[in-house]
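Please find the structures below.
Read-outs: derived from the displayed coordinates by stated rules, not from any lab. Because the structure is predicted, anything quoted here is derived from the model rather than measured. Cβ atoms are built from the backbone, for glycine too; each structure is taken alone.
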Structure I
Amino acid sequence: MKNDKDKAVETARFLKSYIKKSPKIGLMAGTGLGASTEFLDISVSFEYEDIPHFPTSTVESHYGRLLFGDMFGEQIMAMQGRFHLYEGYSPLEVTFPIRVMQELGVKVLILSNAAGGLNPKFTAGDIMIIVDHINLTGSNPLIGPNEESWGIRFPDMIQAYDQELVEFAETAGRDEGIQLHKGIYVGLKGPSLETRAEVRFLRTIGADAVGFSTVQEVIAAVHAGIKVLGLSTITNINDPDNPTPTTVEEVIAVADKAAPRLEAIIKNVVDRI
């Protein structure tokens, strides 16, 4: 039976047979940005289901395509859709694409997600640069035997989000005339949204935005020695004193509307890298 290392190596070998050069930047696009491909000069595209050992996305707003292409002379590996614990995937399955990126030689990972706003200063449609996270999923992709060729047993998460990339994003915001926030993202397992009591708790512990993705991938990327930039589109504001029900359709609509601004930030950052 093949282990996760063998599977990642086999998947990377399959992808290498179709690309001319290895990617240095990985892009994992969530709700909203996942629909766009205009930012990339695509050379090859794969459906997730056609890639050996790759999970498949079951979420409505995640397209399930892997793209390779060029942006400002840099080879990019872009995922249109990710995987989540709430879909029933294990932490190792959620982070399998990160290990494939690692085997392909990716050095920088840019993640985007849709998140609920906890900070009352935020408004729907804002973009937040993630400067740190709180993992409340109850899971960790590093549980189990450590694969020494992937990273050390106890990776330090004190600087999970690369400070230089954060500064690049801040500069990109100024260049593009786009207001950006900085804040702390808290990851939950989902898929049920938060109760009013949970929102109060999350605010109390210092979280600015909440979502059901990202933290597993970031842990794996840090373990792999990959630099990380995280960007959250704030799709709604969680106010426990004035609760407003949120639908998936509303979240997708806000994320889609913010996608061009998020795309502009990412393009500017890649140009600086």
Structure II
Amino acid sequence: MYKKKLCSMLLAVAVLMVFTSYALASGKSLMMATTTSTDNTGLLEYLIPHFEKETGIPLKWTATGTGKALKLGQNCDVDVLLVHAPPAEKNYIKKGFGKDRREVMYNDFVIIGPESDPAGIKGKSISDAFAAVKSHAAPFMSRGDDSGTNKKEKLLWKNAGMELPDNESWYLQTGQGMLATITVAQEKKGYTMTDRGTYIKYQDQQGGNAPLKILVEGDKILLNQYSVLTLDPANCPKAKYNLALKFSDWMGSPSAQQLIGDFRLLGQKLFIPNAK
């Protein structure tokens, strides 16, 4: 009986390997560039098996800042994008690098820092909070990597009427992903800006009691929209446009939207589905 079960298991694995090899060899697979927040939070590990099961299309991804993800698409190194920088995405399509843009989910950005809050930013507007950080020369950690989060942060400094303080000693650009940047902020007892989903993941890693707390939230400008972008075949003729459309359609489907809405850590939603 044991030998029969073992043989059946080995046969199933072999069939799966043959199917996967055939799919990859036949070109029926996708390579996606995405932002670190969809990867760090565990969302993709949760979602993609459902996509592959429902469509039969294998999907691999690389996680980086949105700026670099867009560049990978521009250079035709991937087939599809999942990013979160709407102004840059719309400009990307205007320049002929992207073709279709589908909004699929959102969360928001928050400013986090030590509970002692040395700059006194808690409850302030985003502009007043940045002004307080600057006036107190309080340590502020920026990703500094042209990610969607970094792009938004630069916009917020500008909207607050201040130049980016990138030459100030208290302003540190980590050049790393969001979780790594939060770790640096924790070590230096400083502030940083993060998307809420990654903050919840950080809370989870800290056993639910994270040293850095949400101090500023709720401004409309802190909305963080995620979208799927296909590549323009005119720029990337070898990119798998039809398969990318299938992924985009799937992300906007009722089943995927339900999965996104059901994805939680510590009882909290990390992303809110909003496909139209």
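Okay, here's what the table says:
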read-out	value
Answer label among I, II for the case where helix-only ellipticity at 222 nm (-39500 (n - 2.57) for each DSSP H run of 4 or more, over all residues; to 500), calculated from the coordinates, equals -13500	II
Of the structures I, II, the one that 1.5 was derived from, the read-out being distance in nm of label points 7 Å out along Cα→Cβ at positions 47 and 143	II
Test item: distance in nm of label points 7 Å out along Cα→Cβ at positions 31 and 255 calculated as 0.5, pick one of I, II	I
Test item: log10 I(q)/I(0) by the Debye sum over Cα atoms at q = 0.09, 0.11, 0.13, 0.14 Å⁻¹ calculated as -0.47, -0.67, -0.88, -0.98, pick one of I, II	II
